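In structure tokens below, several structures.
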Structure 1
């Protein structure tokens, strides 16, 4: 044991990293084991042996026969094989093809769009689906390795190395499941008939299961799991068990790979390392938003993440020449932001993560059991929440008078709402813990409602389908909770005419915003995933306006009318419905 060795040797041993470095011949990234794991003591012993000059030899791993005679595709379990047939027959040019390949798109692209185009181009004219299925299975059993050159990395799952994860990427691409900024890119496909998110999500899920049959985990498979969780929110709602389950798989695969604990003091960015960092924080950000929406305990927390933030580098630079990537990274500021005022996927992700880290701290208090907190501590968190945007570059901060294009302005609105929601949560906690009501909660609620409504009142400026499919979630995450606070003020007034601390808040302005909110809630399609929640909220707001405008006395008996089920009490600003 280390503590029985001479003191000098023990000190040297402790100074060494105890993370196992895979041998060069290892077939892929090993499963992550942390400090408390069963094999830590053995790693410490290996480090001591290395100091003593006893270098471990790398055992040659067992590898599958290079030319196996048994068909992998035909010998899949029957349900998996049938799933494979469904996926392959639905590809372009096949008997049940759902979309057609139009040809390559010119211009800079991120790695996933670039890879999807190469995969789709290869699939043109494929007639032997049996042979294709066999190739996918054989390649899926091979490990994916980190590469410095993007082309070398992408080549591992395109061309002759096509695998089930590659086909899954195509289905995610077909319906633009990725992130806000990637969705604005033109796709090289055309749906035959109406675009079907349900079909694409089912095929994506089948590809994930097929991929997991041959490998435990890899970065590409993790990315597909993340995208499937997002697709589930679009299909079944953000509070659905399906979305919750798929997100949990993403978190477990992420920690299995150890991407949450990637510390590197001499970091050199590459396509793989930056993609891994982005995956960590996209999944973490989705987790904090899920906690806020449902009130369920987090699957991730900032306390167990040591991986640094991704750098603010455009996707096309990451997918381009490695030398250009290094040169671009050298132009970033000391905090990792780009200095060219470029708004890219990484810019948005970094901004949302800064918000998510503060939100995680808030959720710890709001959802945690037996957490003691003082008003002073909450005020400190409020200060950090209010100061969030000070850490953002100026070109991503929302400006109502900006003439920026639709995607830039839409993104700025969403980022601003993300920030306001944190302030909203803190104000709710401050009132819960006894701070006198000075109208700050009403003010931030008014801002949340007003900004959410801008998406609807200016919907001709935000006409993209990928924007519209987020509207019902934006309504329930930001607009409806803020509307609940406005309803409370109308029913239980604390001021007459204008608010003494916030002159812009008048009873007339509250009524106007709530009236518009009813219109937005009513506009949501009946088949939208969160439509029932929107419908319930609309009924409540309408009743409040009826009581206010018709001069009726407030009646606390709201009958058996459906009540918005936010589940999380910081979002549930309609709790007064349950009184009495």
Structure 2
């Protein structure tokens, strides 16, 4: 069970929270980093001791012992470096994986409205590209800061013990370099975030263009798509150039200051030697400490770069994690069991945009509807009348603006989402198949179903014979979005899912729209068998498919206009009779007939 992160805190506290599950490995990484810093500090002092005490006095045996000790220390340092490089990066990879896991789980909880307003490519960019640099930041960030702090403080103290004047030079120069680093961070962060945004736009454009490649070819609009992508790519290039320009200014300033520090130390040391206040050995030692100083400064320089890119991605990650799903289980929600299937809509009003101006954009207004258990209710009417929306409110894909919906007398907001949706089966007009095998797609109706149950569901949906004629049978790959199957085959696979799920409530949203007449007759019979004893809501444009429905409701943008059986509605005239007459005339007078 992984920890729950509180995303109401500042970004840095949220980021630090991801280290908690891996704190032992992280602590070992920091311990090895401290030993690396200690080795780097020991070398200048051992060099000073060698030059001042050993070589002038001819203590060559001790000299070679000290050289051997240095080699041993650097062998140990190699081991510490291996640990820090391997396990430190591994900690970063663990943290990145934890973030990606949390983001994916959070995306599963977000409602339909989130996906209505965000493009797939941009969401994918948040899950992948934005978190790539987090691994480097999670590893190098704390390590670089820790080593830099130890080395800078240690070097300063040791230089102070040699000559306080040289320590004063460092005390003036190093803070100046740190100020330049901090000031540059803000500009680089903004530039890096712009790169992330442009990358997300390119990913969204790519996803859209690749998905619509067949449409582009059909309309010979390849050049238009190329031009559209070129524009996005140009924006990305400019954003990247701006980031590199900012980074170049930062690096060149820091590089100048480090070189200036070296020159200043030599100048100050030379001045002290001229006044017989400093020895040549001390100047060499101070220069070695300057070299030791430069390493943490460069580490800080790298940290700023990693921090800006990593936190830009992490900030975009946190933005989505802070979006709270507006459809959640209530604290006291209970499990919906032993469902009979009595459905009630009471004064239901809905608008997709839940704001002050939404009253002008209501899709449904004051809908009252009762569907007794075990009956079939058909919803017909012009497109845009709210038929699909009415059905999508039942499993709480969207939340009602006003009113309530009940199942067996229970308000659907009082039951858990999992149990509510488990009891509802949906065959949608736009079929989506996952890029796997036919068996895997049918089994999506009930993940733990046996091969025999999957095969039986396929037989009931009239797709079994088609599957057996395929080269790999049930192991045939359907391709992305089921592209290798015909429209009718895809629809029948989706219907097989519902046969397998076997829920007490069915929603059939144009379930036979992609089928030819011969197959439609077979499926219609199967659906009637599936609907027997279950509460079924059918959305249909072909009125021939719902003649035997227990009740037909005619709905348009003004609400429910008519209710009754097929024969009753024909006799009473009105919108249903008009729709029926229009379809009957269209079907009996085909194009090309006199």
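Throughout, read-outs are computed from the coordinates displayed, never taken from laboratory work. All of these numbers come straight from a predicted model, not from anything done at the bench. Cβ atoms are built from the backbone, for glycine too; each structure is taken alone.
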**OP:** Have a look at 1, 2 and say which one yields 0.05 for FRET efficiency 1/(1 + (r/R0)^6) of positions 309 and 389 (r between Cβ atoms, R0 = 25 Å, to 0.05), as calculated.
**Re:** 2
Subject >> Label whose coordinates, when distance in nm of label points 7 Å out along Cα→Cβ at positions 93 and 285 is calculated, return 4.4 (choices 1, 2) >> reply: 2
Original post:
For which of the structures 1, 2 does the calculation of Cα extents along the principal axes in Å return 120, 51, 47?
Top reply: 2
Subject >> For relative contact order in percent (Cα under 8 Å, 6 or more apart) computed as 11, the structure of 1, 2 it came from >> reply: 1
Original post:
Here helix-only ellipticity at 222 nm (-39500 (n - 2.57) for each DSSP H run of 4 or more, over all residues; to 500) has been calculated and equals -21000, so which of 1, 2 was it run on?
Top reply: 2
